[in-house]
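K.L.:
Once you scroll down, you'll see the structures, which are given as structure tokens.
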Structure P
């Protein structure tokens, strides 16, 4: 593996989510898609509310299937009184709406007082080939890079945005359950995967947690578990009920985190975040987690689940984001698709 001309060698890195954004990217869900079986009708309103919050602080780019979908979405947003001045549509079709995983990963480098950007186009296989077809979803980063006229780097291995969490300073957290799963890159071992993360994301320090939460069909994405809130601090979810099936696995992750250090050898500061209990539909356990929040410019959008811990989770996140407005938004309809606000969004950092 020769990565001498890799993004890292060129001075690029993946920025932290709280660094300044140019915009947020979304992919609008299709009624014909498989993400929201028999419950699609409640999902567009959740998207509209999410977009209403985002356009207060930054532009929103929406991938749509075609011009008919664009007109329908425009009409829906107008009906919900969502200002459209900062909403931009692109006919970049995708089968499913999980832009965190199929969307572009933007990189930045600072040279001569200018922030330059590039795009990493990881391969996408719908979480281990679970939901074909996915060729259109896999193509989205190439469309966005061409639109923005940005350099495109294609590592040639499978990786999803929801499976990695960075502090922008050289440290990345991920899970063994996802990145070492043979349904992603069976030809690569842990050391080789770390090599790709170092070469393509500017990472110097890779931290590994164990399993993801119950009901997560992504095989353990980190964005339901543990998130950086500043370069040295993470929030991590814990289940307080010992009889809950999430309790032990989250305790194992917490135990690991207590031994971990950042890229400079400093212990991580840990802040515990509660879980919203058992959220289910038709008897199916759903991967509901307050860790699936999205950080926009001066704004943090937190999924809520009509649970008594909603307020507590918002208060904890407000305490670790003192310079942001933290807003709870009901994710009960959205989580039926097995993801929430972080899963549907992808940040585009500011720069040229």
Structure Q
């Protein structure tokens, strides 16, 4: 397992990060514990979660994932061995996360409430990386082309950073990151930190990145090279589509599509053809399609860590051992050829 520096910090995280969003919904506590045990044995030291997990978010499952991680910490005593990341929900009408029954946003009161509740569920007194789950601005996120201004009031970025600074001073959080953020948003957060050295500097951004969605490369990757804000890439398998299990209209029993029918981000026109081309590349070189897709993400020079997720141990083992796959120049040339024919088909 390779270890990479997290932003400008002195923290080294494994190139594979254990994603956890299915625990408490599709996976039981025992299964979550088994996944963590195996991951640590394989050299993974980085777990990612969020206050609203499990996904899809509901009032009944909210916080369950953090609770499962917390009971594992208590059982194993391995909190100090893990770089732990969690997230605070952005602006949304989810009225079950806050005590006052309001929708979520990034006010000082809400962020303080969220971090305290996460710490309690996780059975720890600090989080290594605390991320803003999505922008506190009314913009299009989670798929879709182009900017669409939605209107509405926002909390100022400098005010949000001021709240995060207070939390950092309290010792509850070591570092902060962004998620589902635009290049403009990343740079505005960095700008305010540069203008006021008392404000924390964002060390990472967690955005979707995979063979079907390489939007990050177009603007944000330069921010990594110039500013050191690394990508924590989520959805490396495009929520399972790059394994081929949904090809030609297939809908396997127990899959996320069959259970929740909310994967339309990866069902744009032409997607089946693009996925078939990537599946053909894997077959041509005798590789597992999921391992090809995962290793593509892991080996990009701007990726700090690839956030993998699994509902079965078989899936998890394939994801973790993808680091052993060698992507030759010939494989990369074939991948780029497909990408040029169908660039960012699932933004």
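K.L.:
Which one of P, Q has helix-only ellipticity at 222 nm (-39500 (n - 2.57) for each DSSP H run of 4 or more, over all residues; to 500), as calculated from the coordinates, equal to -7000?
P.N.:
Numbers: P: -7000; Q: -11500.
Computed on structure P.
K.L.:
So if we calculate relative contact order in percent (Cα under 8 Å, 6 or more apart) for every structure here (P, Q), which label has the highest result? Provide the component values of the computation, followed by the final result.
P.N.:
Values: P: 22; Q: 17.
Between P, Q, the highest calculated value is found for P.
K.L.:
Looking at Rg/Rh (Cα atoms, Kirkwood Rh), for residues 170-209 alone, point out which structure of P, Q has the largest value. The partial results should precede the final answer.
P.N.:
On the way: P: 0.94; Q: 1.00.
Across P, Q, Rg/Rh (Cα atoms, Kirkwood Rh), for residues 170-209 alone peaks for Q.
K.L.:
Let me ask something additional. Looking at structures P, Q, which one was FRET efficiency 1/(1 + (r/R0)^6) of positions 74 and 274 (r between Cβ atoms, R0 = 41 Å, to 0.05) calculated from, given that it came out as 0.35?
P.N.:
Numbers: P: 0.60; Q: 0.35.
Going through each structure in turn, the value belongs to Q.
No value in this document is a laboratory result; all are computed from the given coordinates. Keep in mind it's a predicted model, so treat the numbers as computed, not measured. Cβ atoms are built from the backbone, for glycine too; each structure is taken alone.
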